[in-house]
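J.: Structures incoming, each one as structure tokens.
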Structure I
């Protein structure tokens, strides 16, 4: 799942080398993916009115549901 978020983000931004994805597990066995991008590319990952970010989060929830665990995406 981390590689999927990384691939999508690298496809959107001008500086693919600045994309970093971290996996963090919390106490309820949920997976949180933290996406870090360059400050100049932040708007491209968020999209107009948050549409790109919402689509990425929806995709992560669908994959997480298929795997049987709660998954969320945080863009930092």
Structure II
């Protein structure tokens, strides 16, 4: 993990297309602005993990349903 110290309005670049701007610091909260191409999804980690779980559950359900349909077809 890279740890950087930044002050408000200072920017961190990630690659050529992504910029993180420290908008403000208030106590133990830091507000970040993120500039990235529209094709890059940006989520808080807990939301990202929730999306990943829902996708895995949906894929598993679809696979199970396909297996059931295949077994019914073979009857």
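J.: If relative contact order in percent (Cα under 8 Å, 6 or more apart) computes to 16, which of I, II did it come from?
T.: Traced to structure II.
J.: In addition: Could you tell me which structure in I, II was used to calculate Rg/Rh (Cα atoms, Kirkwood Rh) as 0.97? Spell out each step's value before the answer.
T.: Details: I: 0.97; II: 1.30.
Here the read-out was taken from I.
Since every read-out is calculated from the coordinates, none of them should be taken as a lab result. Here the structure is a predicted model, which is why all the values come from computation and not from measurement.
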